[in-house]
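**Q** Quick heads-up: structures coming right below.
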Structure 1
Amino acid sequence: MSRQRAKSASAGAFGDMFTPKLVTILREGYGLGAFRADLLAGLTVAIVALPLSMAIAIGSGAKPEQGLIAAVIGGFIVSALGGSRFQIGGPAGAFIVLVASVIERHGYQGFLAATIMAGFFLLAIGYLQLGAFIKYIPQPVMTGFTAGIALIIFAAEIKDFFGLALPREPGPLIPKLAALWEAAPTLNPVATLVGAGALALILLLRKIAPRFPGLLAAVALSALAAWGLGLPVETIGTKFGGVPSGLPAPALPAVAPSALADLLPAALAIALLGGMESLLSAVVADGMSGRRHRSNCELVAQGWANIGSALFGGLCVTGTIARTATNIRAQAYGPVAGMLHAAFLLAFMVLAAPLANWIPLAALAAVLAVVAWNMVERDHIRAVLRGDRAEAAVLLVTFLLTAFHDLTTGIGVGVAMGALLFMHRMAQLVEVTTHLPLLGADQPDEAAGRTPYERAKGPRDVIVYRIAGPFFFGAAAQVSSVLEQIDRPPRAFVLDLSAVPLADETGAHALAAFVAKARRAGARVFVAGASRSLLRRLLRAGLDRGQITYVARIDDAYSRIERDERMARNSS
């Protein structure tokens, strides 16, 4: 019966972990007042998401409707199945560089296949409950990474902002800037004026009316000017032929099975970046709302959202911080707001898609320039650069590699550097204290350097080591060197491990090597205060009770040594 109850409890906990927040609010009771709040919030977020979705798609080298499809299909699924109460899903600025590079290398159909693969990776990460590991990306890495992406996005918008005639724009930053400089004589003054006007209006409205949808207002007024005045600028209609009035039929990407192996790195990059961005957005939402999200449930929702969006031909999807924050500020009640935001965007595609034909690309370039500026965490960058030099190096290396080489290399090297820095610092936390001498009865306590930790009447010829801190591979060499500093082995060693929270295989192997050397020299070894998990680790390393005597406390080791001495004297 107890096993059945344990199994049912485990199954219940697993079910609760993957229960969408939508189900949670429906169980709580969802009334008309909550629906009104979600309706207003959904409309507010849709107004913000409309120009952003098209701008991000164009900046990624895709068509504007493919950004809208991602916001409609992916945004609906994220809110319906997600583990965050307020998360808004859709295309994100952080993906622009990655998406553009995948499309350039593999074509749009290859990108769709990679997005579907990324969706399955996210499902696996979520269902295997590995979401917590994605959160371990160091903040300097994320800050440097997003700053590098922001610089690339900003550089990519120069062409449309100034209306430059550039047949083919290079992908890497340095060649891109060189090509833009060569195309400077083709500057379109009217496009520049439209872009500058849209940018000025966005910044002005943000200052005098922060709640007003400045992005949509700037895009709408620019489109009105282009239509009413017949401005000679490139628009969505002239470049892409407009936006279709509805969603396409779902279909699998036209990609040969043999090409899937080549798409694997791109799929992994999309999955990891999407997972990090969505969980970061969910954490921000928790801080603003006081709620708690379910990280693994959120990753599962992101997986299904990416699969769904790609089947309809849309961009990859993640949780978006700016739109999620807008949702919370608009007093949303729950996930229905995100679902309604997707419905409003679909209504725009069905009813007002022809209006998008007149949107100037220079105005959308201004929108993305603002997005790039907002991506840079300036306060955090200043704090890191003024503080720890090692973390500043991690941030700068990640930024430079992302901006000037490759974003996957940038985040990979950044994570590796952050991990090495963490291991170095953790290794420095490990301390080995030797309580000596305990080697002669004629030495007073003061001369012996005893501490209050030791018993004044401990047995002679015994050395006590106290190890404190995580005993992992980064600290194994340090601990081993200390343990082997004794020239003449004593009668017994006592290893106090009560302050060791964990040990890995390397740490356990280091202890095993020390024990073997001590036993060859005729010294007994006691281990005091080991936790259950640490004890299991040592036993798996071969340190069974035949080689080590395990005791609860130092005093217990002293008592065992004294008892054995008495027994030896009595037997002789």
Structure 2
Amino acid sequence: MSDQEPQTNVDHHGEELPVLSKSAKNMKMDRLLTTPIPSFDGQVPGSYLWSNVAFWIARRILAVQFRTSEVTGVDTLPIDRGNLCCAWHTNGLIDPLQMVLKHPKNFVMGGRHDLVTRPLLGWWTRKLAVQPVVRKAELLRGGCSEEEATRLNGRSLMMLATGISAGFGCVLFPEGTSHNESSMLRFRTGPFRTVFAAAAIAKANNKPIPALVPIGLHFRRRDHFRTDVWIEYGAPLHIQQEDISQELVQAVSQGNWVEPEAEHVFALRDALRLQLVPMTPNTRDWDEYNALLLMGHVEARRRKQPSLSWREEVESARAFRNHLQPPMTDEQVVNNAELPPITHPVMTPAKAASGLLQEQRLDGRDLNSSGTDLRRINPIRAASKVVRLPFLLALLPLFFYCFTPQIAVGRLFGDSTDEGVDARTSYHFLAAMFGSLMFWPFMAFGLLGIENMYHSSVESLIGFDWYSMYGASSLHHNLAKATFVFAMLPCFWLSGRTSALFWDDWCDFTRTLRRFRFKKTNRQNLRGALKILHDEMDKL
């Protein structure tokens, strides 16, 4: 902590507070208190136009950012009422985006205070009517006074509660911060106080009581481009009518924030934690979780199942964890007790084999059909990639032309952030989103200028003067040029999609090379570890 940071590094539980970035420390209370208030009369809480533009762009970007994306449990969502969605938080802005864009409802959103004051991003979040929240870490470290935090949070939580009661969705993370751990942090009470207030407003207006929805967010490697993601909607939790006090109903119906009864808040918090913890890796460290994932692949090979989807990998690892991990009482889970290590003999060879693979950036997908060694190249799959290679290469120059500026910006900010690896993909996403809006129009005009310099050569190549595609007048020529500029935008997007496929093929090729170059000694050790792993799994 710097010399300017006051007082404390721990909360009232004695646990370390999250490290604050420079942006989180820079609290602009005058701007925060003038954040636009959401409206719940329409389809979206913020600007209808800009909300839909933002979501449309975000969907296009996420479609490129992830190689595979799977969603389950949507059919269990109670869409006849408001939904407060809660998950663990390890991937910055990507976490709420996954839930907002994959949920059938529109969302009222809250987030860390600097989301609405940052350059560019703040303009969009204000259009989306995002409500800023001051975390305990900012308050305890002196970022603002307790009176200011109470005023801002009271207003923001009241707006979120009102939106939820009106039937909108909402995302709040009970851990209160994004992190890099393999298990959940202690829960804060903000989300549960908010949903109780929403329930009281709904009760006052004779509307269905909102539900609390646990969500599992599973990323293969959250900081990697073209990784895999599985969004898992869990069974919703419902608030009972008798747990909503009449005092709370009367207060919130008049627009006043009153704290719900602590007993009911803690009970709901504990119920969510017991349901949400199993939907995370929930291991002592990432090495332990990687070993469980490898065991899932080995078990699939033993069952003659050639490959697993990412969802199937997670489910298989979860099954092994539930079987092997020493049991914990509900009280220990609720109190965030330290997880015991898995000491079963099967973990020793599993960790050894997983570690050897991880050193070469490989994993269980690289095992052969029997799960005893590395697999060889698949000639049919390789041939299919070779067939599409010329098409992908043809659009690669256009990709480098239009995407280089935003890639550079994303790498610059993402790789130099002081917020940790969990914020890296947030910066990459923002660079892709704002870069497309800021750079592409200029890049399209730049291509028009280049074409104009070599127009006669282009005319000879295609056999006609495309300037005259609408007519011979200068107005027709300008219309043709405008058509060219607008036509470049979907071409830029297409080059992005094809370059993502090219990147997939390149990554698959380099994985093949890493398997081929696997050192002889390490490969012998891998075979030995896998053999012991099979023997131990026979005993399970």
Structure 3
Amino acid sequence: MAAHNIFAAMLDRVRNASDALVAAGVLPAGIDLSRVTVEPPRDPTHGDMATNVAMVLAKEAGKKPRELAEAFAAKLNSDEWVAKIDIAGPGFINLTLKLSAWLGALRDAVQRGPDFGKTDLGRGLAVNVEYVSANPTGPMHVGHGRGAVFGDALANLLDAAGFKVTREYYINDAGAQVDVLARSVFLRYREALGQDIGAIPEGLYPGEYLKPVGRALVTEFGDSLTKKRENESLPIVQAETIRQMMATVRDDLAALNIVHEVFFSEQSLIRGNVDQVAATIEWLRARGHVYEGRLPPPKGALPDDWEDREQTLFRSTAFGDDIDRPLKKSDGAYTYFASDIAYHRSKLARGFHTLIDIWGADHGGYIKRMQAAVAALSDGKADLDVKLIQLVRLLRAGEPVKMSKRAGEFVTLREVVDEVGRDAVRFMMLFRKNDAPLDFDLAKVIEQSRDNPVFYVQYGHARAQSVFRNAQAAFADLPSGAKGLLGAANLELLSDPAELALLRQIALYPRIIEAAALAHEPHRIAFYLFDLASEFHALWTQGTASPHLRFIIQNDRELTLARLVLVQGVVTVLASGLAILGVEAPNEMR
């Protein structure tokens, strides 16, 4: 096991007990242990861990759950980690562990340092995480930023859990919105040449952010584009605009320390030697997944653009969708869905069978059809998990913030990062589940108080580092480095309930990483770090009122050494968790 996951280790011990019960004839040979778990109990007063082993094995064993629980309790009572066993209700087994078990996790944290919590759970499985993928039609807004931070933290989390992750951005550089963009920029190009363009026509992009693109076109092409026909000039404008807009996107993402390994162009699917969208449609047709047919009218009032016509349809209902989906429009152009199918086929061709897409909340109705497409493309062998990112409401001291000097109709992501800093943006975007709306208050995220989670967690790391500086001043002969402290310390001296609570919290970390990685939920790391910082700050506060609980005891070098190792465990885990979130772990805060 790559990390000292104390819960996984106890699960192994429960399985060993089941093997012993098989040997004793209490359980049948080959009994299925796949549903057996060891988890923290819902009520902390019930012990340190709880296992459902008797509940899930009783039926197959032909025994009452409580009777089987007693048999397991008899075996586990002799385990070197177990201090106490209680059987609750119909047969849950609650375990209280000896101090030595928790101290083992602390030793492992200090010895492993930055590798503590990392696991081989993923066994190098290739995972494609596609996130941001904003249309290159304007600067990124705060909602894009939430998806960007979520996707990046998820990729970091999967890395820590042993997966081989590729971070990908899909550039939507084809379709009607890109034509509108090119026409909008051509106006700004004419404006930069000194022409009077009047008011921006309805339907074009009015933002000030396109003015620099127009000026850049003048620098490169002079007035030559005005002398070309539209079908000659617009492709040039479009290509140059997309290049510049994507450069801005990369720059904005870099301000959040986000770097994608792959930028995949939608245009590349249709502008090459092979039309990949057409090839994908025919590939699906050959397997019976595409046909020519009519769709029933939608329920309720008919939308203005609905047509009763024969069209090319993907048989998505065969894979769990509600209705078959069109692949071509009435003018013969591909639907967005057709291009998206071809794009996901390219992911499969590149060797990915675990796909994670991060989408805006307004794409929720698109999930079933895309999962149906991936199932058809992979014969059910690939998995697509779509994570929806809910809206961000931007506030300042509780009041809505609506306008941007640069974009006009919304506040840009870069404006927010420049105002409050990368760490505040990243942490607070993750301190709420992705599918829940988020209020982001520009004033509160820079407060230095417990009410500001990013400050509270970072301050925990800085405060813990200050303990080492103060200890060095108090004891000039302290061993150097974390492992030096560990080798010199008698950890059995850690006995106060507040110290034990901190020990247990540190030991939770490997389990949190595994559970968060399996669920694709990086917010669990942010929540956990806040809880760990809270336990640490609570112990610090107790030391202020009760001097015998302070981390540094001037006349007790041995107890100080033990507590310094405990503090090192806090530092190790806070730094590791903040790194997964992409947030700095400062050594000092002023």
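Here, each number is a calculation from the coordinates, and none is a lab measurement. What you are looking at is a predicted structure, and each value in this text was computed from that prediction instead of being measured. Cβ atoms are built from the backbone, for glycine too; each structure is taken alone.
**Q** To which of 1, 2, 3 does the computed value -18000 (helix-only ellipticity at 222 nm (-39500 (n - 2.57) for each DSSP H run of 4 or more, over all residues; to 500)) belong?
**A** 2
**Q** Continuing with this model, one more query. Compute mean count of other Cβ atoms within 10 Å over residues 90-97 for each of 1, 2, 3 and report the one that scores greatest.
**A** 1
**Q** Hey, semi-axes √(5λ) of the Cα gyration tensor in Å derived from one of 1, 2, 3 reads 52, 35, 18; which structure?
**A** The correct label is 3.
**Q** So, one more: Which structure, out of 1, 2, 3, was P(r) over Cα pairs in 5 Å bins from 0, in percent, for residues 218-329 alone derived from, given a value of 2, 9, 15, 16, 14, 11, 8, 7, 8, 6, 2, 2, 0?
**A** Comparing all candidates, it corresponds to 2.
**Q** Going by FRET efficiency 1/(1 + (r/R0)^6) of positions 74 and 122 (r between Cβ atoms, R0 = 30 Å, to 0.05), which of structures 1, 2, 3 comes out largest?
**A** Looking at the calculated values, the largest one is 1.
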